[in-house]
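Asker: Each structure below is given as C-alpha cells.
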Structure I
Amino acid sequence: MRSAKKLKTVPVFKSDDEERDFWAQADSTEYIDWTKAERAVLPDLKPSLRTISLRLPVTMIARLKLLANQRDVPYQSLLKIFLAERLEKEIAKGRGARGAARLKQ
C-alpha cells in the first residue's frame, strides 16, 4: 500500500488573478487529494452565451416559426434545441469528435 503523500498548504490569494496565475503553474496534485474529490452540483449555474449573426433563407425561418408555433416555444429556442440535438448526434457518430475534444481543452 502506498503511503499517504504529504500535501502542501494552498496559499491565501489576494485576488482572483493571483489565484488564476498560481493554478496555471502549480501541480494541483501537490495541494489536493483528488481521490477524495466529489462531483460538484451547481444547479443555478447558467451557461455562457454569445450572440451571433446568422443569415438564413426566409423560407427556412418561416418553416421554423411554424414549427415553433405548433410547439408553443419561441423559434430561436427551437433552433437552439435542433442545433444541440444535431451536435450530440454528430459527436456520437464520431464525426466532429476531434473538434469537440479541442473545445474541451
Structure II
Amino acid sequence: MAQSNITLDGGEISIIKALGFGGGDTGGDVLLERVSDLAFAEVVDSLQSLVQMGYVIADKGSFNNSEEFKKTNFHVNSGYARELKDAMDPNSDKPKSRRVRRE
C-alpha cells in the first residue's frame, strides 16, 4: 500500500477531527464550539488551507469574518477520507499476519 503524502499541522488535525468523517455538514458556529481551544484566526487560516488543498469542502467561497464563518457549512471531502485518517495517525500500520504457511 502506498504511503500517504498528506502532512497536517496540529490545527488542521483538530479541525478535521471536529468535522469528523461521517460525511455530514458541520456549521461554522458548531465547529467553533468544537475547537474552542483554537483562536478564530487560526481556525480560519487552517480551514482555508484545507479547502484550498481540497481536503475540506465549504459551501461558501469566502468566510473571513465571524458572521460569514458561522453561516458556512463544512465537511471532509470523502475522496480524501482514507488518506486523511492515515495522515492523522501515521504510526497505525496494520500488524503483519503471524500466520505461516506450512508445507
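Only the coordinates and a few stated rules stand behind these numbers; no lab work does. No experiment lies behind these values; they were computed from the predicted model shown. Cβ atoms are built from the backbone, for glycine too; each structure is taken alone.
Asker: So helix-only ellipticity at 222 nm (-39500 (n - 2.57) for each DSSP H run of 4 or more, over all residues; to 500), computed for just one structure, reads -15500; which one of I, II is that? Write out the running numbers ahead of the final one.
Answerer: On the way: I: -15500; II: -12500.
Computing helix-only ellipticity at 222 nm (-39500 (n - 2.57) for each DSSP H run of 4 or more, over all residues; to 500) on every structure in I, II gives -15500 only for I.
Asker: Suppose Cα Rg over 2.2 N^0.38 Å works out to 1.31; of I, II, which structure was it derived from?
Answerer: Numbers: I: 1.73; II: 1.31.
Structure II accounts for this read-out.
Asker: One of I, II was used to calculate relative contact order in percent (Cα under 8 Å, 6 or more apart), giving 35; which?
Answerer: It must be structure II, since only it matches.
Asker: Given a value of 1.9 for distance in nm of label points 7 Å out along Cα→Cβ at positions 35 and 59, calculated from one of I, II, which structure does it belong to?
Answerer: Working: I: 6.4; II: 1.9.
Computing distance in nm of label points 7 Å out along Cα→Cβ at positions 35 and 59 on every structure in I, II gives 1.9 only for II.
Asker: For FRET efficiency 1/(1 + (r/R0)^6) of positions 67 and 83 (r between Cβ atoms, R0 = 30 Å, to 0.05), find whichever of I, II sits highest and give me its label.
Answerer: Working: I: 1.00; II: 0.35.
Biggest value here belongs to I.
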